[in-house]
Structure P
Amino acid sequence: MKKTLMALAVVAALPVIAAEPDGAVVWKAGELKDYGKKLAAKVDEKKLAAERLGTFGNHSAMTVHREGDGEAEWHEVQADFLVVQGGTATLVLGGTVKDGKTTTKGEVRGPSIDGGQKHPLGAGDIVHIPAKTAHQLLVPAGTAFDYFVVKVDTP
């Protein structure tokens, strides 16, 4: 009888033990690859398509597909983590945004970067870009570049 009650208690507790914690999300590699294909059909005049996957307190996640160079960017309080899913690009990092204009509060964009360092990127690479750091992705003509990005609001 004790064994039966113990077994029932364990079985009853399984949903509690196995439940995902609030806010937990798992993005599988195949799902992210499918986003790249889906976004390719939505590329805009800037040769860019993106989809926000979620917002979680001080950070958000999105997936991005590029078929051309991005604008130079500088974020006052936001750091970026990029995980390259496919394709190649050159990340220009550091320096200053040339002819930068404030596009939203705490964000400056422009056509290029003066004085940055170039870093080649490919599938599997991971990049952390601190807040207050100019950055720009350059994508070779006729190619595509897919990546997952987490944007983190810093104090």
Structure Q
Amino acid sequence: MSASGAAARPYSDARLLWGDGHLYLLLYAADEDVRSQRDAFRLTFSWADATYAIAVSADGALHDEARDANGRVDASWRSGAHVSREIDGTLDDPRDTDEEWSLEMALPLASLGMKSEPGERVGFAIERCEAPDPGDQGCGRWDGDGRERGQLVIE
């Protein structure tokens, strides 16, 4: 994953695939100190006058958020995403050196109001946040190539 063409540090990667009405994601993060409360990916989808955000932490915990065009929160929205995680290291233990963590997600496209048909487009951004020290969080974001907003196209 890169932010505006520059390589994000520490290394992160996102891979996406769709089928059977779902968006499948593999999210990878190199990390020397994996923290459940400070290390996360955030996915943002913009569709039909709404913005849907899914934050998923290194321990696999999900936080869903939806906002309408006026910025009002829809507290009832749930992504329906399923997450599995793998950590090469010890979660929340700063005494050892970790290596990496990854998440596999299955997101029902219907939860975003999509029909899962070729040609559908949705605004898309992905962010990886990492906090090596308490109170010192950095995030790398991909949301397009700098000229256009990012889009996810079902093909």
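What follows is calculated from the coordinates using simple rules that are stated; it is not laboratory data. From a predicted model like this one, the values you see are computed outputs, not experimental measurements. Cβ atoms are built from the backbone, for glycine too; each structure is taken alone.
When mean count of other Cβ atoms within 10 Å over residues 44-51 is computed for each of P, Q, which one produces 13.9? Kindly include the intermediate steps, with their values, before the conclusion.
Working: P: 13.9; Q: 16.6.
Matching structure: P.
Quick check on the output: 16.0 is mean count of other Cβ atoms within 10 Å over residues 60-67, derived from one of P, Q. Which one produced it?
Values: P: 20.0; Q: 16.0.
Source structure: Q.
For distance in nm of label points 7 Å out along Cα→Cβ at positions 100 and 116, find whichever of P, Q sits highest and give me its label. Provide the component values of the computation, followed by the final result.
Working: P: 1.1; Q: 2.9.
Going through P, Q one by one, distance in nm of label points 7 Å out along Cα→Cβ at positions 100 and 116 peaks for structure Q.
Work out the source of 0 here, i.e. which of P, Q gives that when helix-only ellipticity at 222 nm (-39500 (n - 2.57) for each DSSP H run of 4 or more, over all residues; to 500) is computed.
Numbers: P: -6000; Q: 0.
The read-out was computed on structure Q.
Computing P(r) over Cα pairs in 5 Å bins from 0, in percent gives 2, 9, 18, 21, 20, 16, 9, 4, 1, 0 for which of P, Q?
Q
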